[in-house]
Structure 1
Amino acid sequence: MLLETIRRLSRRKAVGRLFNLVNKTHSADTAWVFRHLTPEERHNLFNVVAQTDLIGEIISELDQSIMLELVDDLTPQFMVTVLQKMASDDAADILEALTDEAADKIRELMAADDREEVDELLQYHPESAGGLMSPDFMSLDEEISVGDAIKLIQERSDDLEMVFYLYIVRDNNLLSGVLSLRELLMHPPYRLLKNIMNPKVISVSTETDQEEVAHMVSRYNILAVPVVNHANKLLGIVTVDDVIDVIRKEATEDFFHMAGAGKDDEILAKSTKDNAVTRAPWLMASWIGGVVSASIIAYFSNELQKFVILASFLPIVNGMGGNIATQSSTIIVRGIATGRVNFQAIAKIIFKEMRVGILLGSFYGLFLGIVVFVAFPHPAKLFLVAGISVLIDMTIAASVGAIVPLTLKRLDIDAAVATGPFVTTTMDIVGVTIFFTVATYLLCL
C-alpha cells in the first residue's frame, strides 16, 4: 500500500503530500520502497526526501547500489550537512562506499572533529570490528560513585548508543569492567563503580572479523560488544543492530556461494548483463564437468551400445550422489559458520557422514535394485549394477561433501565455495565413472 501510494502521489507530482508521507513513515520502510521504483521514480522521491530531516536515516538504510545512484547528484556541501546528523559509523560507511575523489571532497568540508572521528573509523577494514564499531558509547571512570555516574548518564546519554551497558575504564581509557544500567540503579549512590562492576568483560580487537563478532554476540546473548586495541584501550562498541546486518549479509553470501551465484548480496538489483557476468564464472565448473562426463560416457560407449538400458539409470545414480553431496556440504558449511564444527575431530565428522552415506546408499540401492529386478529382468545382474552403483556413489558423495569444505576451511578459504556447482559437478563425474565401471565389471565379466 505504501509503495502504490508513493507511486500515485509521484505521478500526480503531489510534493506536499509526499513530504508529509515520508515524514510519517519509518526510514526502513521508505528505503524498502526505493528498491521497487524505477530510476525516474527514485529520483523524484529522493528529491522530496532530501528536504526532510530523515534524509540521513533513509540514506543509511538504502541498498548500497541505490544509495550511490541517488547521492551522485548531491553536492559535497549538502552531503556534509547530511553526514553531520548521522552516527559516525554510518557516516564512515557511506564515505567508504563513495569513490575516493567524492569522499575526499566531502571530508575536506567537514568540521575538524567530525573528520577526525570518521577518519579513525575509515582506517579499519570495513568487515572488521574496527570498521563496524561506533565511538559513541558510555564509559565511566572506575573511581567515581554510583550517584556521580547517574548524573553523567543524564547529561551525556542523548548522543550515545546502547547506554544499557556502561563500560568502566581506568587510567588512559583502559577497559576494566562492565556494568548494566539496571545493576547501577540497584546500588546506593555512595558506592564506587570499581566495587560493583563485572571485571570479566567480553571484548574484541579492532582486527576481529565481523563474522566472529556476530558469533560472540550470539553466543553470549549480549546487546553490544566493546572493541579494544592491543593495549586494551576502549575504542568503541559494536551494537546488535550492526550484528544483525552482518549475520544477514554473511548468510546471504553463503547461500549465493552454495548456489553458484557469486556472493554479491545485491545481485537482484543488477542489470541483466551484470547479473549474467556475475554468474557466468560459477557455471564454468558445471560446463567442465559436463564435458568430462561426456568424455567418460564416450569411453564406455561399447558397453552402452550393448546394454542401452544402462542410460536409463545414469540420471538416478548421478542425482542421488549429487543430492547427498550437497546435503553433506550444506550441513558442514553451516556447522562451520555457526561454530558447531570441532576441527579437533575432523576424522570423526567425515566418518560420520560416510556412515550416513553407507546407510542411505544401502537403502536406496536395495530399493532401486528391487525395482530394476522386477521391471527389467534382462540382462541378468542389471539390478546389481544399479544397486551397487547407488551404494558406492552415495557413500563417496557424502564423504566428499564433508571433506571438501573442511579442507578448504583448513586452508583458510571460504568453505561456502565448496558447495553448489563444485561438489555436484565433481560427483557427476565420479558417479558416471562408478556406474560404468561397475556395469563393465558385472555385465561383461
Structure 2
Amino acid sequence: MMKQTKYVSAQEAVKHIQSNTRVFIHGSAATPITLMQALMDRRTELRNVELTSISTLGFDLNDENMQGHFYINSLFVSESVRKAVNSSRGDYIPVFLSEIPKLFNEEILPLDVALLHVSLPDKHGYVSLGTSVDVAKSAAFKAKVIIAQINPNMPRMHGDAFIPFSMIDYAVEVEDQLPEVSYSDNTDLVCAQIGRNVASLIEDGATLQLGIGTIPDNVLNNLHGHRNLGLHTEMFSDGAIDLIKKGIINNSEKKIVTGYCVTGFLIGTRKLYDFVDDNPIVKGLDISYVNDPRVLSLNPKVTAINSAIEIDITGQVCADSIGMYQYSGIGGQMDFIRGAALSKGGKPIIALPSRTGKGISRITPVLKQGAGVVTTRGHIHWVVTEYGAVNLYGKNMEQRAEMLTSIAHPDDREMLERATFDRFLK
C-alpha cells in the first residue's frame, strides 16, 4: 500500500527518530541542514543515535556535547566530522565509495531513518535527490523511515536522481540556500603549475575524472585547446561548466552513457546548481555504477586525477590519514585508479604539491607510522608535482625512488637520494 506523505515541521519530523537507531544523512551540497539543526536541538532526549554519511557541508558535527547522544560512524571524513571521528564520539569505516550502496542494500549497515534533501515534486509525483545521488539513492530505498527537506532551491538533477514523493514519510518545506564552495579565485602558483603538468598528459578524446579543489580547477583551466573530452566522474564543480558549454567536453567518444556527463554528486556555487537544474546533458547516477572499475574501463583513455597526503619512494600513496590521525577517507580514489588502468589508453594520475604548507616533503622515504595506504605500489602509475610528471608503472623499487626524487622539491632531493642509497645499497 502506498504511503501517505505528511507535511510537518522540522521539529515534528525529527521526533520520529528514536534512541539506539542508525540515521543516514544526505551529503555534500545536499546536507539537510534544517533537519540536522532540529535533530541536534533534541540532543538531550536521545541516546546512542548513530549518524552515518559521506562528506557533509554546512553543518558541524564535532560538538563535544554530542557525547552519549550521537555517535558519528562516518563513511568518509571531512572537516565537519574530523574531530569527532578522531575521538570517542565517532569512528571511520574504510570502504571504497563504489561499495557503500552494498553496505545499505545487503543490510551490512541497516538504516532506520534517512534524512534527505530533495527538489520540489514534479507533475509526475517524483522528487530529485539533486546535487547528491551517489549513495543517497540506495539509502532512500533501504531506510525504514524517510524524512526529507523539500526545497525549491534544490536543482532537479536527471539520471538516477528521482524517487517517488510517496516514498517520503515526513516532508518538511524549506527554502534553504545550498552550501557553496568555490576554488575559481585561487591564485596558488604551485597548483597552477601542477594543473599545467597534468593537462599535458590529457589526450583529445579522454574521459575525465576530477575531484574538487585547486588542482582539478587548474587542470580544467588548461584544457580549452582540447577536443572531444568526456566526463565520467564521482563529482565535479564549477570548473567544468565552460568546457561543457563550449563543446570541449561533449562526451562523443565515450562508450558508456555516450553524449552525457556522468557524475555521482556536485559541489560548487549557485552557478553550478543552476547549470545542472533540469539539464539533460548531466546525469547523476548511483555511485555503485559511476565508480565501478569494470564500467569505467569500457570508456577510452580514462584519465583519473586524484591527490594524496604523502607518497613514499616506492609508490605507496597515503590519501586518507596523517599518521594515525584520520583526515580523509578512501573515497573513490582506488575505484578510478583501477578503472583508468584497465581502460584502453587510460592514465591513473596522483597529483600533489611537492611540499606541505609547512615546507615538509610529501615525497618521503617511508610513510608516517600508522599512515593508511589507499593506492598501493602495485596500482600506482603517474605521479605529478609542480616539478614534473613520472610514470612508475613497470619500474622497480630503486627506479621509482630515483624518478620520484626527480619531481620532489629541489631542497628535498638530497635527503631522498640519501634515503634511496641507504635502502637499496647492494
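What to note about this one:
- Ranking 1, 2 by distance in nm of label points 7 Å out along Cα→Cβ at positions 232 and 352, the structure that comes out highest: 1
- Entry that produces 29.4 once mean projected area of the Cα convex hull in nm² is calculated, selected from 1, 2: 1
- Given 2.0 for distance in nm of label points 7 Å out along Cα→Cβ at positions 160 and 192, calculated: source structure among 1, 2: 1
- Read-out helix-only ellipticity at 222 nm (-39500 (n - 2.57) for each DSSP H run of 4 or more, over all residues; to 500), computed value -21000, structure in 1, 2: 1
- P(r) over Cα pairs in 10 Å bins from 0, in percent, for residues 72-119 alone from the coordinates reads 28, 67, 5; which among 1, 2: 1
- Comparison of 1, 2 - label where FRET efficiency 1/(1 + (r/R0)^6) of positions 128 and 280 (r between Cβ atoms, R0 = 30 Å, to 0.05) is highest: 2
Rule-based calculations on the coordinates, nothing more; no lab input. Values in this document were obtained by computation on a predicted structure and should not be read as measured data. Cβ atoms are built from the backbone, for glycine too; each structure is taken alone.
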